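Undergrad: Next up: the structures, one after another.
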Structure I
């Protein structure tokens, strides 16, 4: 079954180009929004699997639209598209619940791969944004002493590092010669130990604690 995709961007020409490219790649584009308010409304109406959400939109920006969509309890995965790798915007998008972050100079192939990964629940980190993400992490206060009681195992560190490097679940399984189910079990354990709700939060916490690094 085709991944149901929604596009949210105030630039009509960009939306049209993305629609053609994503449709040609086998995605089902179920809706298009020209601003954040429309994006929130359409997300509730059409229930897409993934939303490609522009950060800068009129009436309601992409980060706020993302926050509202996720606050409604929607299971949709949101991939943010940004013109620049801005540290503050990236941090806000993380907290709003976005699962992916791409710069607009990403290739169509990179966007296609990102949507597929997001649909599977995998975090998508654009290489161009890695440095900004690390800077955002460094702005967080130093960990308290009791966090040392929740250090992950060596295998979990390996899983975390690969996730931080942008690997999907199948890629982690292949590189570590374990099953995808085992990877998911490790992730569940990691979430509990690091008090994280998803991969992005886990990576942020792990980098902050010095468990993994971002290249």
Structure II
């Protein structure tokens, strides 16, 4: 790995907590970025200080990078909530990272974005369509940069215990579920695998996923 520190936007989330554990176990420094003071307890359980940030506020995001510049840092963005955070919040993170000279960035979005749109049924599209479109705008913006980026499109997330059978796949017709813990493992795998650079990959539990065209679901070769 060319980086020594990982900045995790959404460090208080279950996937963020999992990435934090993996990073610390591999001797990396972690900057846990959270929204609101009530969100600070989780990262503190890992012995980490937290950085407060409102992703929809560009200045707030830029302050995170004020003293954190260069290729020694990598970014994992695990942002969700309002369409504004899903789109503009992620875009602010992307722009601020690029301006700070960061090279490596992993963006978390959802199956159904971009060229995986065919897997979303009309009911889900009616309920979650705005969020998916917002995440897709962030994906499209990331593709215009020269960052070493990876997009991880999560399947439907659950709070079940991790199964250890999660995979990353480059299938554009896969649908399925993944536990939040296993999603963190897949984000770590994407972050640390150079073969994922410049790719959009789906993260699913291989035991709870299928391709809508009937073909086998296969993990990507890393």
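Undergrad: Looking at relative contact order in percent (Cα under 8 Å, 6 or more apart), point out which structure of I, II has the largest value.
TA: Between I, II, the highest calculated value is found for II.
Undergrad: Out of I, II, which one gives 1.6 for distance in nm of label points 7 Å out along Cα→Cβ at positions 63 and 79 as computed from the coordinates?
TA: The read-out was computed on structure II.
Undergrad: A value of -15500 was derived for helix-only ellipticity at 222 nm (-39500 (n - 2.57) for each DSSP H run of 4 or more, over all residues; to 500); which structure in I, II was it taken from?
TA: Matching structure: I.
Coordinate-derived values only; no laboratory data. What you are looking at is a predicted structure, and each value in this text was computed from that prediction instead of being measured. Cβ atoms are built from the backbone, for glycine too; each structure is taken alone.
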